[in-house]
Each structure stands twice: as structure tokens, then as C-alpha cells.
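Student: These are the structures, in C-alpha cells.
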Structure 1
Amino acid sequence: MQPHAKGYYARVHGVNHLLDAFIRKTECDCQVINLGAGLDTTFWRLKDENIMPRKFFEVDFPTIVARKIHNIKTKPPLSKPIIETHSTDSLLLDAHSLDSDRYCIIGADLRDISNLDEKLKKFQLNPELPTLFLSECVLVYMTPSQSSNLIHWAAETFHTAMFINYEQVNMSDRFGQVMIENLQRRQCTLAGVEACQSLDSQKERFLKAGWEHADALDMMTIYSMLPQDDVARIERLEFLDERELLQQLLQHYSICWATKDKLNLGLSQLAF
């Protein structure tokens, strides 16, 4: 198994651990907003596991959303769970949005905060409800001021909330510089890499934007905290002779999570 595959395993399990903990802490009386969701299938997993929030929102560029809506419309395993959780005969559906009682996908640019806010509220986003924001390798493609605006809007709009951010960290060392150079060769620029210098810089961006509490761990630490029987199962699937490379890779990604907790639900206690 390649280091990247194990990195993805750690990412999925790490993010899901915090996401599920938030939903359970709120007893499902919450909403989730997946920023830059792409073709993510978290909504369907939550439906299968019967831990659905009151509503699950996804936001991405209109071209990505159009592709996902097409997949949902043409694949019954994707459309059926949405229909099953909807109370009326018709869904609101057009080229760049789909809205049902429990699931909504919206085409929008995360850099345009006023448009994002307007579209989410149009589809019954409730600022009074505990809200979880999820972003995975999204903020790093925005300039620091653009991502700061987004993080600040989330903190300002929702009084009880959690923000989970997965992306690069420790990018100022040699390994980090090589990662940046490799991406640049593919015409892929990390416009927001400035916030990815350390775990402290990741936490600081949230605290400066109005979040009350922030924590961050690199993925090597999180990998070591995952259920070890399942980690052993994964490691048996394929021998990895590049353990040092895996360690370097995981030390250059992190999960940072920030909370605001006006309702005193104990959100700051959510951790690994």
C-alpha cells in the first residue's frame, strides 16, 4: 500500500471521528456545511449509519456541482436516500443546485462571501442551529485574506459551531518545499500556504477570526491515535517498505478544529 493511500485512510478516519462526535454531541440537532465538497459521499455514509444531521449542505464550484447532480440523478443508490428523507413529491432541482429536506448542494464560489451567504439562507440554512463546517484541502487554494474572510464569516454568523480543516502543515521545511515545487510543476499553486507553516499558524488563523478555541494535530499523531486493530488490518493489506516516507508525508498534513459554544454543549472537549 502506497504512503498516499495510508494518508488518505488517516484523513478519512480522522475527519470522520470529529464529524461524528459533533453530530452525536448535538444529538443530530445540527447542520453540516461541506465547503468544497467535490464528489464526497459523507451524506450517504451518515444516512447508512443513522446519524444524520437535520440538514447536510454541500458547496462547490458550479461546474463540479453540475457533475455531481448528474451523478445523483442517474444513479439510484445516490438519489434514493435523498428521496427517502424528503417529505414532499418534488425536489428543488436545477443545473447548479439541488435542495431537499435533509440534503442540499449549491454551486457557489467560496471567495464570494455575500453570494455564498445569500444562497445558503435561500435553502434554509439556520444560523441558530449548531453548525459544523468541513473543509479538506480547500482553504490552501485561497489567498490568506480570502480564507480569513470565510473563517470570519462562519464565526460571526453562527454562535455555536465547529470548523474542521484538513490541509498541509510544516510547509517551510525542505520536504514541504519539495511538495510545493511538485505542485507548481503541475500548474497548481497553493495560494494560502502562508497559513500552513506550523500547527500554531493553523490554530492562530481561527483564533484571530473570532473562534473561541482551536486545536491542531499532524496526521502522523492522528494515525497513531486511530484504533490500532484497524490500523494493523490496513497495514497487513500491503507491505510498506517506505515507512520513513509515510512518516514524512503524514507530518506535512494536519487536522485543525475550532469551536464556538454559546449553547455550552462542550464542543471544546471534542478531540482525539
Structure 2
Amino acid sequence: MKERNPIDRHDLRINKSDKVLEVGSGHNPTYRANVIVEKYISSNYHRGGDIKIYPHQKFINADGSSMPFKDKDFDYVICAQVLEHVDDPIALVNELQRTATRGYLEVPSFIGESLFPKKSHKWVCLEINGKLVLFDKAKLPSLFPDYGKTFLNFLPYESISLRIFYLAYHQITTVRYEWKDSIDILVNPDDPYYRAFFEQDWSDEMIRTIFPYRDKKNDLQITISAFFHLVKTLVKRKMQRQSPITLEEYLKRTNQTL
């Protein structure tokens, strides 16, 4: 069941006592995670750089669709920018629900992937009436060349104004979905209502379904909140004592081999 749409992954409702799993953290692990699961060790095709891990985290080399944990072994699971890469999204979602009671999913939106496509992405996503709806990217009209790294991993870190825009309209390029107990998801739906969002020009009603109306007062409040959230996040990062280390350094420190 959907709980809310966080501003970003620094806006998650994780309790201090929660045991946290992150699936597919890649080169950008979440500091709060206690355990990291990563499938691909040697290839960076599905991520933006080499694997990084914080020293306090435990690393597990496993497929996110079949993890070596007991049912509800974790209080919270983070799975950001992973679902769009897998062959079977339902299998991964079922495993997330099995291993944790609450969690956070982050997936490129249909708009984001259309503007800044990445070759490694198989699926696009929209949240429609509280449901996560995934659609096979191969079935979409032709997309533009791969500018994903430029617009998602480079420019936002060069421009504060662009970052504030992404935070204020945080669902425009990415679907952010915090859940509890279960995840309401559809993959390649047959229902013409959902298919229309991926296959047709959007009507005014469809636009408002994805982006509900904001009056000027509400829009200003959201923009101000996004600014302070950005400042808070930057300050928190500066105060963070540890930096993530490479997988090689992690294995050396823990006397492990893969």
C-alpha cells in the first residue's frame, strides 16, 4: 500500500531502530542502509561507476529477486533506480515485500526516460491513481539518444536552481514511492485506460492525473520546502563522518573474497 511520495531518498521515514536493506545501491549507497545487496560485481553497465560501500555496511552479492534473507528480516528496504533494469519487475517487487515490511521504490518516469533515455533501462514508469504502472520501453515510440548521464548525474550537481526544480517537481523525471506491507504495481497492463498514458498524447485530464493542480500559494510553499530540504541534505552530507569505499577496499578490510 502506498504511504507517500518522498521528495527524494533523503526524505524517507526510517526509524532510528530500523534494520535497513538496500538492493542495487551501485556507486551511490544510502548511508542509512545496514546491508547492501548487489548482483553485478565486474560490470558497470547498469550503474554510473564502480560499486561503493560505507565501512559500517554488510555487503551481499546476490540477485535482488532471490535474496538469502528470512521473511520480514528487515524493517525497511530501499530499491532506487533498479526496477527499470530487471527482466521481471514483479519477481523483484515480490522479494522486496517478502524481506521487509516497509520500503522505498524509485524508478525513472515515462517523461524522464523520454527526455533523458538510458540504454540500460528496460522499463518506464508512471504512478497512476496510486498504482505503479510499468511499460516496456521497447514498445514506446522512438526515444532520443542517451543523455541520461548529462541531465541526471551531472547538471543537477552543477546547478542549484535545477536541483530545486527537480525537488519541487520531484515526480516529473522520477517516480518516488514509499510503501508499507504491499506494492500496488502493474506491468504492461492490457487495460486501455493505463495503456493510453504510454501510447497516446495526453489530454488535460491525463496531465492532471499525473500532476495534480497547484495554486500559486501551494507552489511557492513546495518550492521553499524544496530549497530548505536541499540545504539540510547538503549540511548533513558535510557532517557525515564516513565516505563510501570501493568494493576492493571493503573486501580487504573484512577479509572476504567473492
Structure 3
Amino acid sequence: MMKTTSTDYHNRTADEYDQGYQSPYWRIYNEITWHYIKSVLPRNKDDALILDAGGGTGLWAIKTAELGYKVVMTDIADNMLEMARKKIADEELTNKITILNCDIIDMSQFDNEQFDLSLAEGDTVSYCSDPEKAISELARVTKPAGHVTVSVDNKLNWVAIYYKQGKIEQAEELLRTGMAQMQVKSGHGFDWFPAYMFTIEELKTLFRKYNLDPIKAVGKPVFTPFDKCLENSEIYKCFLDLELEFSSLPSVAGKGGHIALIGKKL
């Protein structure tokens, strides 16, 4: 196992990154994500500008640009950006998407209140070096009445996983510090890098601190198992419908593997 940083890991695995998220489980995760992104897309496509911070290989930048929006996509892993450039060119969207190397914790190259919608999907805030600074920057660059969406690793979900694995010290450290070592599979074995994890309440507190009104929390996913049963199209649809209808209920959102929080800039 190799100790690394999130940036190093994503640079090293950029060529194979998308392949790791093709299973039915991750397709449902992405369906949930897109469902809630669509709910806060700006109405005026011609004048709107969307930020996709930590956009990786361009999944959400491409999907929003395909609807006619102009997008600025950022990341700090150059190899991920290169993969995004290729995909964007293949989709003939280079006139819609601007790609920049930029750290989410320092977006000083952007003006205050520049974007109508700011996305930080794929656990960008969990994997950056300063989550609070990241959220403050997302709030700063977003226009009043615009929206911010942030997806993070769910602290309590990982505490339960660690207990189940008998990793009591890791679970207690995560509860105490909000940090864990994220173990991920790569081409040469396993890497691990630090990750910040949150409860819904902790994330809401950060949003409010930076004038973001939390309007919806979503578990991603809550009910869907990482299981071969999802290869059955009927079962897949049943779980997807269940997630889309109930994963934002306050009583269940905190049980998701990941947490998404949508905020409105005050």
C-alpha cells in the first residue's frame, strides 16, 4: 500500500479512472447526482455560467454543457484535466467548457459572485486540503440567489464500516477528528490518502457560516446495495426509483454512503 495525496492518486489513475465507476451501483449514484443538479440549474442558459470545481474527467461539465450552459471546469490533477479535454473535444463542446488548473481552496482567479451555480461533486471537498476554505471559496464565487452543491463522504457511514471491519481505533479517530485514510484500489495495488468526512449537520454548519442556506440534503445512495442484483434491469429501476423518491427525506438522508448538500447563496 502506498501513501500518497489525492492529487497524486488521480494523476496516476486518470487513464483508468472512469472505468472504476461503470457498475450499476455507481450509475445509480450518478443518476441521483444528476437528478438534484438539474433541480438547481439556472433558468437562463444564455447568460448563466456554471462552475464545476474538482471536475475530474469532465462528467458533470459535459452533461451541463450538453444542455446549452457555459461551464468553467477546474481540477488540480493535470492528467484528469487532460482526459477531460479529450472527452470534451470528442463531444464537440470546447466552445462551451473552459478548463483550468485551479485548487478549490484558492479560487482567487475568479471574481466574487461570478457563477450562477457552483458544483463540487465527487467528494472534492472531502479530498482537498482545507474543506472549510473550499466551502468559503464556493460561496464567494457564487452569485446571490445562486446555488452551491457539495458532495462529501459520510462520516457515520464510514464509522460503521470500520466497526464492522474491527477497525475500532480508526473509527474512533474518525469520530474525534473527522479525518480518515481513504484506501483506494489502483493499477499497482492500493493507495491511501487523507479524506475529510462529515455528518449532514456539520456540513450545514459550514454552509451557514458562509451565507449558504442549506435547502436540501441527499443521501447517495441510501438503499442501493453494492450487489450483482443490480444487473437485473427491473431491480435496477426499482432501486433507482426508491432513491429518487426517498433519498432526500431527513429521516434517511444521513444513512447514505455519501452526502450531498444543496445551498442557496444569501
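Student: Compare percent of Cα pairs over 18 Å apart, for residues 128-231 alone across structures 1, 2, 3 and report the one with the greatest value. Intermediate values should be presented prior to the final figure.
Tutor: On the way: 1: 52; 2: 62; 3: 59.
Largest calculated value belongs to 2.
Student: Using helix-only ellipticity at 222 nm (-39500 (n - 2.57) for each DSSP H run of 4 or more, over all residues; to 500) as the calculated read-out, with -12000 as its value, let me know the right label among 1, 2, 3. Could the numbers behind the result be given before it?
Tutor: Numbers: 1: -14000; 2: -8500; 3: -12000.
Source structure for this number: 3.
Student: Have a look at 1, 2, 3 and say which one yields 3.9 for distance in nm of label points 7 Å out along Cα→Cβ at positions 176 and 216, as calculated.
Tutor: Working: 1: 0.8; 2: 2.7; 3: 3.9.
The structure behind it is 3.
The numbers here are math on the coordinates, done by the rules we state, and not lab data. Only a predicted model underlies this, so the values are computations on that prediction, with no experimental measurement involved. Cβ atoms are built from the backbone, for glycine too; each structure is taken alone.
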